[in-house]
Every structure is written in structure tokens, then in C-alpha cells.
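Alright, structures below, take your time with them.
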Structure P
Amino acid sequence: MIKTVGVIGAGQMGNGIAHVFALAGYNVLLSDISADALKQAEVVIDKNLNRQVAKELISEDECAAALNNINTTVGLLNFNDVDLAIEAVTENEDIKKSIFVELSDILKPGAILATNTSSISVTRLAAVSDRPDKFIGVHFMNPVPIMSLVEIIRGIATSDETNNIIKEIVEKLGKISAESEDFPGFIVNRILMPMINEAAYTLYEGVGNVSSIDLSMRLGANHPMGPLQLADFIGLDTCLSIMKVLNNGFADTKYRPCPLLVKYVEAGWLGKKTGRGFYDYAGGDAVPTR
């Protein structure tokens, strides 16, 4: 039975995953290499839980219980007693693999290993661990406390037991699961990222400006958010990483990253998190940069 969940990475995805597990009654151990990142994550989780209280989505008692369920730790040494470890670090295959190698020497034999990767091969990540049969992809959508979907991705060696346990857990979190085969980008990003990349090409080639492109997709396709605004929210570095995975994985020119997207990332214009991307957020309001 899964009682204690370890989450590796205290960034936007990691703190969101910790939030929903703690709210569902699990004991959560949130880890990061930075003590400052852990402190910031605690502030964000507290703020987001209290926002849910204000909206009457949860009670004050549920909020207090969730906060009480979360502990933090620097590094992974204290993961020796977790039942499920979920990696939610940056979308970099080498970093993820190094974490799974380290965890293999720390986790107890029955513990399940999961990755929140949005595009990288689950089979390839599982291969560096000591338990490919207990390894699975669990891709939460951002922002985790709000979005309902979780993609479940089985590696080639993932057991039926592991898959069934994770499906039950996702249901307990109040989420809905979609099962994807282990191919680059899975389902969501296989469809979403080429659209964002094409929006960047539409801007790059001068077909429309930022405002016109986003307005067209919001009002013309009934999307809640324009693709360039969404890219800024996701992070342009993440979008570029996923496009590179798709491009390398399929060797198809239709997945070639837009040069403008590459240039923005090289400039450090990563979207909302850095204050500038397709929009400039310096003044508080989102102002198109083109």
C-alpha cells in the first residue's frame, strides 16, 4: 500500500504534485538540492491551498491537514522509506538518469519509481534503474492542483501491478488518467508542442503578430489561451526541449524547432518565469514583444 510519497524537485511541477498528494491524505517528502527552493515551495503550496479555501473548494481543516502532511529534505538520502518516488525535475535526460541511479541504491525493494517527464522515453529512463518493472511515467499537467488530466505511460518493462497501482492512485487524487504508449511526446505534447512551434513559425515568418496569433486561436478555435501565451506559461526552454525530443525521436522535419523559439531561449527569454518571452511581463501586464 502506498502511504508515503517522495517528490524530487520543488519547482512548479514538484510543489504542485506534493500539494495534490498531501491534500489526498498521503505523507509527502518533498526533496530538492536547494534549501531555498524548498522554502519557496512551502510558501507556494501554503498560498495555493489557502486560495482553494477562499474559493470554498476545500475546508480550513483539509488545508491544515495537507500542510501537516508535507515534510522537506535536501537531497535523497531520506527516501529510504518512501513507497512511491516521483521525479519532477527539469526536462533533461542526463539529470533524470542520475537521479534514478542514485535512488536505486536508496529506495526499499518494493518502492515504485515514477517520472513526470513530459516527453522523454520512459523505457530509456527505466533502464538505468534497478527496477524497470516498478518504473512508470506519470505526467501531471500544469498547474497540477487545477488540471484534471494525468498521462500514464508504461515503459516496455512496466508490470501490470505497477500500472494498476498508479491508476488507482490517480483516481484517489481526484484526477482522470489517459494511458499513452511510450513514444516521444506521448499524447498531449505530441499534439500540443507542434502547434506551439507552428505558432512561433507564424510569428517568425511575419504572417501575424503575437496579439493576432493568440487572438485568432482563442476566438477562432475556442482555445482558452493563445499558443504563444501558453508557451510563455509553460516555459520556452521546456517547449524547445520537447520539440528537440520529437525531432530526434521521429527524425521528421515537421518537428524542427522554430529558429525564433531557439533564439528566445538562447537570449534567456523563457517566458513568464523570467519576465520575458513572447510577452514582456515587466510592468505586470503581458505586453507582446512583437
Structure Q
Amino acid sequence: MNKTIKIATIDLYNGERNEGMRCIRDLALEAESRHTAKATFSYRTYETRLLGDVPTINDFDVLISSGGPGDPFDGEGTHWEKDYFNLMDALYSHNESSAENKKYVFFICHSFQLMARYFKFADVNQRYKKSFGIWGFQKTVDGQSDIMFKRLNNPFYAADFRQYQVVNPNEKAIKELGASILSTELPHSDGKESALMAVRVSDEIAGTQFHPEADADSMIYHFRQDERKQYITEQFGEQKYYEMLAGLEEPDKIKKTRSTVIPSFLDNAINKLTL
């Protein structure tokens, strides 16, 4: 009998309309179709930030924690954040003590900022300027060989929407965790510190500040909203706006990131879980 693999998503969008949850579900269904010969699958979403719905460690084998709007500190003191961090305690302890049946977790954007707060591998603060659009990022030496990043170009391109950032890596904490930084922003021309864009904490736990789940359809939807078009053209110019739209059709940019990062994470998790 095939193993049943439970994939779960934590929704941190707090009720905000978004395309991210659809994109994550699409990637989970695509992974299921690639592995039907070796496992059966279940899929469930938990509305954690809006409804306080937090899974237990027994509710999933693979977990994807979503992006979301606003301040990564606005949940401090709330029940949902306490329960969320208690879940992180449980899964990290489980992975450290269990030789098999590990729990695999991927953090996206807002969740990546929570991940940085929880593991204390860097500072989290407000970015000097809101980032919105398709941007290039560089792989580190560790990122060049990581299973999720090695097939990407360097630099690679991804969707990035944030007002906050993960900066000033704590080298002592990173060494103690056995973690590795996989990607950073490209150097800023004004000398500002480049933020961390991807970190692997362990074989099972990783995350990205950018949105690797974003597809061309969702990005076109975002960019065509009047307020978002206005923001991009005011901040970066009309030429940059149309360059971003054109870039959505290029196979080596957002399409390659979407087909590489999370699919590689999911394939690795499923392969390990079905050994």
C-alpha cells in the first residue's frame, strides 16, 4: 500500500485577497501528479492569522507557510502567533530527535520574517523602501549547490513584495543551527546592506523572502491593478513597469523560479518520505 503524504498550508494573508494561496495549491497538486506511483496525498489549508487555526505536528508531513501583508511583529502577544511558534518548537524538536518521518517546512515572505524571528539568525526590520515587482537576486556559494537553487541562473529573478526585511545575519546563531544563507539581494548602489532572500535551516526546513510560488497569471493580475501600476511607475518609472510585464513571458525569469524552487523542495520531501 502506498504511503499517504499529508501536505498542509498555513494561510497568513489575514483575509486579504491574494493569488498566493492558489499558486501554492497548484504547486502541491503538480507535485502530487508527479508522485502518484509512490504515494497518495491529502491537502488542507489552515487560516492561522485570521481564524487562529493552527495545525498540530500530526496534521502534516509537508507544510508550506504563506506570505501575508504588513508588519511581521503585529502578531506579538496573540494566541495565533504563540500557537504558531509552539508548532515550530514541536516540529524542530521532532526533526532533531527522530531518525525518520521528518517534517518538511517551507516559509514564504511574511513567514520567512517570522522564521528569522523564531530562529534568531538575523534581524527583522522595516525596509528603507517598499519592494514591489520582479527583481534579480544573487545566489551565495551555498545556494549554488542547494537542491532548490542549483538549476537557477545567477542572478535569478523572482516576485518580491515587502515592506520589511531580514538583515544583519547572526553568524553565531547560523553556525549553531547548521544553517546556510542561499540568496541575498544584489548589491545596492547606495551602499545599503543587502537583505537575506533565502535561508536553509536544515535538510527539512527552508524559506525565501521572495515569492517562488508566483506565476505569470498572478503577477499580471497584480500589475494590472490601478494602484499597483501607479506605485511602480511613480517609484521606478513607466519603462520599468513595462519591462516587468515583458519579463513575465521570459522562460528564464519568474517562470523558471516558479518551476524550480518549491517543486524541488516538494520533490525532495516526498522522495525522502517514501524511501
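Read-outs: derived from the displayed coordinates by stated rules, not from any lab. Keep in mind that what you see is a predicted model, and the values were worked out from it rather than measured. Cβ atoms are built from the backbone, for glycine too; each structure is taken alone.
Comparing relative contact order in percent (Cα under 8 Å, 6 or more apart) across structures P, Q, the highest figure comes from Q. Source structure of the calculated read-out (helix-only ellipticity at 222 nm (-39500 (n - 2.57) for each DSSP H run of 4 or more, over all residues; to 500), -11500) within P, Q: Q. Ranked by Rg/Rh (Cα atoms, Kirkwood Rh), structures P, Q are topped by P, which has the highest value.
When volume of the Cα convex hull per residue in Å³, for residues 73-200 alone is calculated for each of the structures P, Q, the largest result comes from Q. Each of structures P, Q was scored by mean count of other Cβ atoms within 10 Å over residues 121-128; the highest score is held by P. If mean count of other Cβ atoms within 10 Å over residues 105-112 comes out at 27.0 when worked out from the coordinates, which of P, Q was used? Among P, Q, the structure yielding 27.0 for mean count of other Cβ atoms within 10 Å over residues 105-112 is Q.
Of structures P, Q, which gives 18.1 when mean count of other Cβ atoms within 10 Å over residues 17-24 is computed from the coordinates? Attributed to the structure labelled Q.
When you work out mean count of other Cβ atoms within 10 Å over residues 113-120 for each of the structures P, Q, which one comes out largest? Comparing P, Q, the top value of mean count of other Cβ atoms within 10 Å over residues 113-120 belongs to P.
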